[in-house]
Each structure stands twice: as structure tokens, then as C-alpha cells.
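Derivation of every value follows stated rules applied to the coordinates shown; laboratory data play no part. What you see is a predicted model; the values in this text were computed from it and never measured. Cβ atoms are built from the backbone, for glycine too; each structure is taken alone.
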Structure 1
Amino acid sequence: MFSRLINLPFKKNSVFLFGPRQVGKSTLVQHLLSVEEHIEINLLKNDILLKYKANPSQIRAECEFLLKEKMKFYVFIDEIQKCPELLNEVHYLIEKFDKKILFVLTGSSARKLKKASVNMLAGRAWQYYLYPFTHVELGATFNLDYAITRGTLPPIIDASLEDTFRMLRTYVQTYLKEEILDEAIVRNIGAFSRFLDIAADQSGKIVNFSTIARDTGVSSNTIKGYYQILEDTLIALKLEPYLKSARKRLTIHPKYYLFDIGVINAINGRISPSSVKGTNTYGLLFEHFIILETCRLIHYTEKPYKIYHWRSSHGAEVDLIIEAEDVLWAVEIKSYPTVKSGNLKGLKSFMEDYPRAKTLCVSTCETPYLAGTIPVIPWKHFFRKDFLDILE
């Protein structure tokens, strides 16, 4: 097992752990609880699900019985969104027994729970998110070209190339195109399927809802709803444009990055490293990698950073804007090692509007250098030590 970066304080407090399927939530929790007194309730098993659906108070009876024998124990409920009725009982048990019973509740998203207006425990369970592996977690086994074609979902890490894309295609069919449809109660299956193909193709690009609506055959509001589904289920990361005015920010189109590059490639039919190496697509996927890695590590290290993209009215762009505590960073991402000053016009344009910002280019170079006055650094330097130390 690879060591995960997430710090899940399950010994201090009850926790929700959300994340897309196959990112390793169950495996992580089982590992953490392997040496602790605990019971596991797997709601993916039909007989278990039916048992608690029919009688949610059963969990209360079981826990109260165990407290006669144990001073303290943990309860792991996997896929809690399948039986949200249990949350009222969980709330009661947390209130009555304080830290004698601690709950670890996992799910593929909080969407069903929030839509049903169920008891989210009012802060009594802290919320955390798990993602596909980062390069830090994979350590010496990490390969950039593999990550840019296969992604980093746990099941594919040790798989052959052939089996990797079998698994990714199956993942797209059985999860994204079936479970998401079911959870979202999307009636127009054909439109949502076409939308998903377009969303993968447009991943990392500025979204034009009207154009996608026209190509899909539904309204712009429907497309916005589809993207909201992807965001709520952690299948897509939304990057708002950076503007001084929050009100203006709402009028400019965002970018969406699907959560795993291997899934993007599977939807788009790219099945080998040779299909992207040396192409413009490789540059887009390298940008994806840096953006997703940044988001994951911000969450895991609990840094108080916000991330955006930026585009001027004249079309100048900066890939990543990071609001650190007292510093604003503009980061350009280049997939080639030699970056010249003329390749960084977006950063220069940004500085005209935000002269106090700091600029940086992240690339595949091996050693840092200056492109004019702008530092160009190897991508691993961007993440080393206590994440984004360079921003402090």
C-alpha cells in the first residue's frame, strides 16, 4: 500500500470522507482501523443495505450493546449516501456517547445527502476528500508520461497498458455514464452522454455553455446543471476566473478539469502514450496534471489558498492564479523544458493589471533559470517540502 497524504483525524472526531469511486476510500479506512476496535457496515452489500433501510435504529441497538463490552470503538459506514436514514441515528449516538463512539462515513459524494436535505450532523463530523494518487504518494514509482496518459487511479497503478485502458473504459461506462445518471436523475440519457464526451474534450478549456448546449441539444441551463453534477460528485474541479470584483467573476465563464487524466483519455479514445507525446494535447494534459496536483495538495495540507484562472479581454491567459495568505501568484504551465520570455506574454499582461503579483513558470526543465525576469522552475520544485513553500 502506498502511504496517503491525507491526515484523517478519526481518533479525534467523527469524519466524512468523500471522493469518486476507486480512489481508495474503503482501503484507506480499513487500513487505519485495522488495529482499532471497530465495526464495518458496507452498504454496497444488498443484504446489509436492506437491513438498515428497513430498520435504521438497528445501528443504535448494536452500538449500545457493544458499549457494554468496549470503552471506545469506531464505526465505519461505507457508502453512507445509500442509506441517509442512518445519519439521524449517528447524530444521536455522537451526542449521547461523545467520543466513546467515533464514526468514519465514506461516500462517492455528498450530493444525494444534500439534495435529500438529510442530517449532515451539523459539523459533528468533519469533512475530508480523497483523490487519485499524487506524485508525492507514488514516490519513486511515479512516471510523468504514465500519469499524463493513464492517470493515477489506484487500480491502474500496477496494471499493464492493455488492462489499464480496459479498466478506464469500464470505469467510464459503469460509473460516469450509469451511476452519475442515476444519482442525478437525468432523464435525457442521450444528451448527458453526449455532454460527458464534450466535457472530456473541453476539460481545461474555458466553457461556453451556449455552444455546448447547441451541440448537445439541450438548454444552457441544463448544461450548467450537468456541470454542477460533475462538480458535486467530485468528477470535475471548477476554476473560476480571477477578477478584482467577485460580482464580475460570476459573469465570466469558468474552466472545468475532470478529476483524472486517464478517465479523460479513455472518454476521448486516447489509449497510449504515443497518441499524445509531442503533441499540443500533451501540453494540455501536462497543464491538467499540474492543476489537479495543486488542488489535491492544497486540500491534503489544508493550506488557506484559493486557485483561479485568468484571461484578459484581449485573450491573454494565465493558467493558474493562486491567492496565498498575503501574496498573489500568477503561474504559467509549459510542457517543454526551454521557455523563452516571448512564451510568457500572459504573465506580462497579468502584471499590467496586478503589478504587485509574483510570477512563475512551471515546466519540464531539469534546473531553474530565468526567462527574462520570470523564474522558470522544474515542476517538482513547485511542490516540494511543505507544499508550495515557494509561495510563502
Structure 2
Amino acid sequence: MTTAVSQPAQNFRCLEGLRGYMAWCVVASHAVGLTQTGADLPHFLLYFTNGENAVNEFIILSGFVIAHLIVTQAEPYRPYIVRRGFRIIPIYCVCVLISALAPPVKFAVAAVLGLPQPEAMAAELAAIASNFWQHVWLHATLLHGVVPDDVLPHSSTAFLGPAWSLSLEWQFYLIAPLILWLLRKSIAAQALTTAALLAAFFVFTSGEFGEWKYPSMLFLSIHFFLVGILSRLWLDALARLKFWIGPALLLALAAVLPAVRWELAIWAFFYMAVVNERFAPALPALVDRPLRWITANPLIAALGRVSYSTYLIHLPLIAIVFALAAPFIATPGKSAAIVTMTLAVLLTIPVSFLLYWLIEQRFIRIGRRFHGARLPAAVEVA
């Protein structure tokens, strides 16, 4: 595959919708888990509270978006990585600081549930305190996810649980141009590079190099990044044959790879929407309209734009709300926890928009002014 020349950027609205859905799946998973209400939900709703699947979907999406950016913009490495840094590091720093100042979320929720303080959480805090400066320096570099948890306990989640995936994202940003360069050289190079990356995945998941609580080291999640990257590299070629071939191949993979079937099935659905937007429209109006409404209606697109803030701030905010509410709750228990959690979840929406406007947008604009010509806004928001 030869290197493409610079092309006009395209901002896929359906992918903003996917961000919104997945961010709120993560919020739902933590809300249900912390309040211990999973057993009270209808079985089908549990699929919408699976945070692990949602984060994996974010990883696929990241692979697609970064591949799209690199394919459509002939940009040197330095401005590329500077802009990526301005995109995620400021909001990450703000939310890590808020989380460090907030009470431990499990302690706060336990008080409202009327349960004893969790001993495991106390042991975790003690382990973090005993290696405090190691955690600080690793979090400052955004490489805290690289270190195995059996080498430095709780390395990937010391100050903010969801931040393990931000470290993973940063690791990917650092070497994504090299991966894309190899994958685009030729079909043979693409096959060899894919095989080498998958081999690295199997080596690191074997435990040979350590154990991670979450797949926060790049090669533990490289298969999901590859799904997104290859989906973008083959997007136009497959869609020109038949618009349904790409989604059909993803569904076929989902059928033979049950461990990742939900991630691939969801991606197949949104990939159909991507093809539809790319070739505007590829589908009949009877299908096009409901597909666009599901994947890119104004509400979910707006939630998708602020999904980084939502993803990072919701746990610290839950901790703060529960800590403030606990002294006023006369009868601790599950009912009190559900009411308090509802308030915290609802507050997450305006707080996410506030952080997006004050932090994310401001530093995205600053990033555009550094080292080179300004990129189209659609690419920067991606």
C-alpha cells in the first residue's frame, strides 16, 4: 500500500456518537458496581454496564482516528505529537489532581451504603503511599501503564482509576506514525507488521514480562488498535467494492473470536455508519435515516464531544458527592446510595461540558499554534 497524499479531513459524526455511548457505558458500569445494584437490573441491561467492552471500543476507535489523521495529513512527527499532547494531557492533569484531593470513592460509597470501610482499599492506599514518588514520576510522564503491577503495585491506577487507558493512549500516540508507516509500505509489509504486533500481544499476555491488572501496556491492547487502524486503511477499497463488505468481515471475525465478539459487533455497526458518511449516503434512505439518528443524533454527538472529560471526571465526582451527602443521610443503605449516585451521575453531564470548554477546547486551540500549519478543526477534535 503506497503512502497517500494529503487529503481533505473528514469528521465522522457517527464516531462522536460512539464516544458518547461508550463513555456512558463506563459511567454506568461504575455506578452499578459501586452501589451493588447489578443483581437488581434486567439481564439485557448488563450489556450496557460492561465497562471493559466500552474501553476496548475506545481503543478500536483511537486506532481508526489516529490512522485517519496520519493518512489524511502529511505532518512531521513533532507537531503531530505536540498536538496529541495538548489534546489529552491538560484534562488528564486536572482530573488526576481533583481525584488526588477527593476522598477515596469506595470509602465514600461504603459510608452511604452503611457498610464497613473496605480493607482492600485501605491496603491499596497504604501500598501507593509507600511508593508515592515513583507513582508521581510515572504519572507525570503518562507512562504509568507500562510498569507491571507486580513490579510496582497499583502502578496503572494509583491516582485515578480510568487514567490507565490514558497511559495506553499516550503509548500508542508515541509510536503510531511508525506503525502506520510500516503498515502502508506494501501488502507484504502490512501482513508482516500485523503478525509481529500480534506476536508481541501473545508474548506480553503470557505473563513472561510481568502481570498487569488492566491492559494498560501497549502490546496488551495492540489487537484492538490494529482493528481500528486496518479498518481505516482498508475503508475506501472495501467500500468501493460493496458498502457492506467491511462490516460483514468484522461480523465474521466476531463469530469466530468469541472473546472479542461484542467489541467487533459494535464496531461493525458503527463502521457501517462510517461507510455511509464517507460515501454520503451509501445506504437507502429507509436505512440511512435511522442509522444516522442512532449513531449521530445531536444528544449523543454532544455527549461524545465531552467524552474525555466524562470518562476522567466521573469517579472523582462520585466520590465528592457521596462524601458530601453522607453526613446528611439518616438511614444508610442501598436506596440512599441509588439516590446519591443518580445525583452524581446527573452532575457529571454539566461538569463534563464545563471541563471541555474551559480545559479541553482551550488547550486544543493552543496546540494548533505550535510547530507548523494549523490543521482543520475536524482533525483536531478527532
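Using distance in nm of label points 7 Å out along Cα→Cβ at positions 57 and 233 as the calculated read-out, with 3.5 as its value, let me know the right label among 1, 2. Please report the intermediate quantities before stating the final value.
On the way: 1: 3.5; 2: 2.6.
Attributed to the structure labelled 1.
Here helix-only ellipticity at 222 nm (-39500 (n - 2.57) for each DSSP H run of 4 or more, over all residues; to 500) was calculated and came to -11000; which of the structures 1, 2 was it taken from?
Values: 1: -11000; 2: -22500.
Label of the source structure: 1.
Quick check for you: by distance in nm of label points 7 Å out along Cα→Cβ at positions 105 and 313, which of 1, 2 is greatest? Please report the intermediate quantities before stating the final value.
Numbers: 1: 4.8; 2: 1.5.
Largest calculated value belongs to 1.
Kindly point out which one of 1, 2 the value 13 was derived from, the read-out being relative contact order in percent (Cα under 8 Å, 6 or more apart).
On the way: 1: 13; 2: 33.
Clearly, the read-out refers to 1.
For structures 1, 2, calculate FRET efficiency 1/(1 + (r/R0)^6) of positions 33 and 73 (r between Cβ atoms, R0 = 25 Å, to 0.05) and state which one comes out highest. List each step's numbers first, then the result.
On the way: 1: 1.00; 2: 0.05.
Once FRET efficiency 1/(1 + (r/R0)^6) of positions 33 and 73 (r between Cβ atoms, R0 = 25 Å, to 0.05) is worked out for each structure, 1 has the highest.
When Cα Rg over 2.2 N^0.38 Å is computed for each of 1, 2, which one produces 1.00? Could you put the intermediate results ahead of the total?
Working: 1: 1.05; 2: 1.00.
Of the structures listed, the value fits 2.
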